[in-house]
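Next up: the structures, one after another.
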Structure I
Amino acid sequence: MTLQQLKYLVALDNYRHFVTAAEKCFVNQSTITIQVKKLEEEINIKIFDRSKSPLTVTPAGERIIAKARSVLGEVTEMKELVSDEKESVQGTFKIGIIPTISPYIIPSFSHDFEKEQHDTQLIIEEMESEQIIDSLKKGKLDIGILVTPLDDRDIREVKLYNEPFVFYGSKSHKLIQKEAIELKDLVNIENLWLLKNGHCFKNQVESLCKNYNNKSSIQFQSGSIETLKKMVDKYKGCTIIPEMSVSENDGENIAYFKEPKPIREVSLIVHKNFTKEALLEIIRKNILAVIPERFEKNERYIRVKWR
């Protein structure tokens with residue numbers, strides 16, 4: 001068993017196609033085919049089911065590939081420690097960020113980062129939370145920005161800030177008139193507009209609004225906070241939004257929560273084997289520079305989980 005064979009296993013798991021995996025590893029297809037078969041014969045375990053298309057992994061193969069990823073991660077970490085890679089920020093890095101955070105920090109953050117870090121390229125993509133977690137574990141992403149805690153032993157969390165939730169309702173909504181909303185006001189709330197399934201923010205809102213309903217004849221699933229606000233403006237009802245999405249024109253539609261406020265905890269996440277500490281710290285500082293200072297000072301709050 002060699003490290004190269006383990007790399008071939010991971011590549012095949014990522015792309016589920018011998019030709020594609022070979023291209024990504026810069027070798028001929030026959031090389032991967034022979035080496036993987038040799039490894040399977042050596043350990044007497046069938047790792048891939050070649051009878052299906054695309055290629056599938058056997059139950060035993062899943063465990064072996066997971067271990068291979070762990071071994072390769074440890075080897076990479078050792079190499080980077082030796083070459084002092086922890087202090088290096090040069091190169092291209094992929095970042096995944098959830099859509100309910102991206103519009104409110106990426107434009108400002110990326111502008112400042114680009115001016116300061118000329119030798120670093122960031123490829124940033126909006127993704128759902130579970131996609132980010134899965135891509136980090138498979139080595140397809142370097143860093144994620146999403147809502148924590150995750151309670152995942154393979155993922156390291158670096159907290160950024162706590163963002164309060166805000167009530168957004170039509171101007172005639174009874175809760176808009178309140179000085180401060182309490183969580184009990186959200187129980188059995190009617191005409192609640194939500195993000196579509198797959199968004200962690202939807203899960204958080206549902207955990208706050210017990211026994212909600214939407215009696216509107218229009219049933220609409222959106223992936224955008226801004227679209228939800230427009231649906232409330234057009235069809236009345238209400239929704240819950242993160243505070244950073246509040247604009248200057250939202251004043252008559254906004255009501256704030258009574259202390260302790262419900263919040264979402266936003267963090268950077270990386271695989272446990274990630275070693276680019278200097279890069280992580282630079283990104284953290286650049287993000288914190290563009291968010292409201294008060295977000296970092298919450299002492300009393302209710303952290304709302306999503307998974």
Structure II
Amino acid sequence: MVAVNDVSFSVEQGEIFGFLGPNGAGKSTTMMIFTTLLKPTSGQAIIAGFDVTKDAKHVRENIGFVQQETAVDEYLTGRENLILQAKLNHIPKKEINKRIDEIMDLIELTDKQHQAVVTYSGGMRKRLDIAGGLLHHPKVLFLDEPTVGLDIQTRRKIWQYIKKIHIEFEMTIFVTTHYMEEADSLCDRIGIIDGGKIQVIDTPQNMKNALGNEIISLVVENNDNHNSFLVELKKIEFIKKINEDDSKLILFTSNGTEVIPKIFQISSNLGIKITSISLTQPTLDDVFISYTGHEIRDDKSKFNRKIEHAKMKRMRA
């Protein structure tokens with residue numbers, strides 16, 4: 001089975017680049033290759049000037065990697081966790097305390113640093129986890145689904161910290177996510193990946209602008225004239241693209257107020273019954289549907305299984 005297929009792109013120094021796609025799209029596989037945890041069967045990947053296959057050691061020295069599952073030890077204090085990370089990353093002994101103090105201040109956990117992580121909230125644990133990836137001052141920080149499983153308020157707080165880190169360290173950040181709002185809020189550019197292939201790479205705003213200024217969604221009752229209805233819709237001047245999902249049609253248009261009356265006129269002529277119609281501004285969800293033909297899938301069962309596994313481990317401890 002091919003996990004990623006002919007994936008080719010570059011990330012600019014100092015930008016926040018996002019990989020947006022559903023679970024199973026190839027996001028984590030690509031990140032594992034970039035972080036030297038998985039060898040590519042073909043092709044080449046250069047990170048911070050080093051080849052991930054030929055010079056994995058130097059790649060690891062220049063990157064930080066925060067996995068989807070929080071890797072902090074909940075029975076150590078926040079500071080003890082960072083001391084452990086500092087030693088694992090071979091940070092000079094005389095610099096450890098200074099760096100930890102700076103990072104704790106940056107993620108606003110100084111007042112909690114001597115408390116056991118078991119007392120931390122999910123958002124605090126994730127902030128500490130990200131801090132561990134920053135101690136050795138990497139050139140590139142990889143964040144794999146950094147807010148998965150967190151509520152929306154905590155997610156937004158984490159986004160603020162990621163932006164703060166980005167400015168403070170002037171580093172390149174590579175993020176994978178299946179949250180549309182996260183990609184839109186965080187990333188300078190986004191690559192939409194689905195089925196192991198990159199569908200498009202651009203800024204969130206350019207992607208939305210390319211669809212047109214507005215989205216018309218309508219639900220119609222199928223009859224023998226349905227195909228004729230689609231043919232006539234495509235003749236309307238302002239419609240750029242039409243996606244169809246069962247009885248629902250999504251029209252990407254630049255002038256919705258002029259298009260809607262024409263839609264009703266065509267439907268009346270062909271005896272097509274429109275049961276609902278709406279006019280909205282394009283979102284990243286619309287962009288994703290436009291390029292992949294389907295909505296993004298949020299597979300919560302995998303995450304729930306991880307939570308249950310973690311609970312069982314605590315019960316046995």
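Computed from the coordinates by the stated procedures, all read-outs in this text should not be read as laboratory data. In this text, all values refer to a predicted model and were calculated from it rather than measured experimentally. Cβ atoms are built from the backbone, for glycine too; each structure is taken alone.
Tabulated values for the structure
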{"quantity": "Origin of the derived value 30, 21, 14 (Cα extents along the principal axes in Å, for residues 211-266 alone; candidates I, II)", "calculated": "II"}
{"quantity": "FRET efficiency 1/(1 + (r/R0)^6) of positions 91 and 179 (r between Cβ atoms, R0 = 30 Å, to 0.05) from the coordinates reads 0.05; which among I, II", "calculated": "I"}
